[in-house]
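Colleague: Several structures are given next for inspection.
Just so it is clear, none of the values below were taken in a lab; they were calculated from the coordinates. Source: prediction; values computed, not measured. Cβ atoms are built from the backbone, for glycine too; each structure is taken alone.
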Structure I
Amino acid sequence: MPTLRGQQTSLRAMTRDDLTLLHRWLNDPDIMQWWDGRDHKASFDRVEARFRRSIENSDRESQRFMIEVDKDGVTRTIGMIQFSRLQPRAKNSQIDVLIGEPEYRDAGYGTDALRAALKHLFEDLKAHRVWHTMQAGNVRAQKSAEKIGFVREGVLREHDQVEGKYVDVVVFGMLRDEWLKQGP
């Protein structure tokens, strides 16, 4: 699996050493309110089972990368980005990003990591369309998607259930031509 590079971030393959970070992040209420829900605790064994195929580089459905930044000569792992393998006929992929370290949120690192992954998807893998979903209440993620050039395509009403409540999910999409028009 290649290392992908953004202007501020590097995306590298997930390793077994990342499980401790992933376990912590997937039990952080600030993150989980937008992912599986704060009432959905993740045991270490469950985290290990969820990411085992990614660590072994045998996942046929998704590719997952850890997001790293270099600051003052120190490399720090701050999050994860994942995207589904391209569907053979339609050439589309779903993408998600998680910034796990609180002090690195709202600083452009997630946006930079998304750009690096989109570059790989559109330019290297020749994706036709990449789509990104988030809960309607996740304004931070929506602003990031729009800043990159994703187009808001619609709302899936009460599409997911989080913490016992149905929530709307917003769908954003980007086409290869739209990506290429943006330039480097």
Structure II
Amino acid sequence: MSGLEIVERKPSTAEPSSAIEVTVKHSGMENRIIGSPESVLRELISYFSKIYPSIELVSRLVLSVDSAEFLQSCPGILATSPEGLVVLKNLEGLKDKELLMVHLAGSRLLHQLARRESDTLSLDEITKTTGRSTGTVAGRLSELCNEQLVERVGKGSYRLTTMGTRVIMKDLMPRVSQLPDR
């Protein structure tokens, strides 16, 4: 019988206060993993990949976005202030769809930093922040939805899909970082 037990522990002076401990019991063996959440998760994935090799294959077939990697793609381009999202680059040279994606990435950034309740933007919000006409924004959002880079959530709200976030991180943010500062 295998089980995963997370043990609550009190911080000691020898370990950072953010350390966690995980005990894995499997096939009569018990392994304890102690460290930061990120290092414990890496160890758990490594451990299970050795026991169940198909996990490694499956992990390569599932598209996901690492939140830390997304946040690392934003400095120098997007930032947060008490007033909300700040775009640090001059985005005038971007195509309409690229501009919309950058602003949707900003919404995701604010959400991840707990500065916004949701990672979605309404059509009106996108129109206002981009300075484009409602018709242009609606048309480009429709195209982005068809390309599966953006998804419509509820009535008139939009957010980046996992693939859209990946495109932002791998293709768009590196190009935007080369644009002149505002």
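Colleague: Supply the structure label, taken from I, II, corresponding to mean count of other Cβ atoms within 10 Å over residues 78-85 with the calculated value 12.8.
Modeller: II
Colleague: Hey, helix-only ellipticity at 222 nm (-39500 (n - 2.57) for each DSSP H run of 4 or more, over all residues; to 500) derived from one of I, II reads -12000; which structure?
Modeller: II
Colleague: Work out which structure the value 1, 7, 13, 15, 14, 12, 9, 10, 8, 6, 3, 1, 0 belongs to, where P(r) over Cα pairs in 5 Å bins from 0, in percent was derived from one of I, II.
Modeller: The value was obtained from structure II.
Colleague: Could I ask something else about it? Out of I, II, which structure matches 2.1 when distance in nm of label points 7 Å out along Cα→Cβ at positions 54 and 86 is calculated? Display every interim value, and only then the final one.
Modeller: Details: I: 2.1; II: 5.1.
Of the options listed, only I reproduces it.
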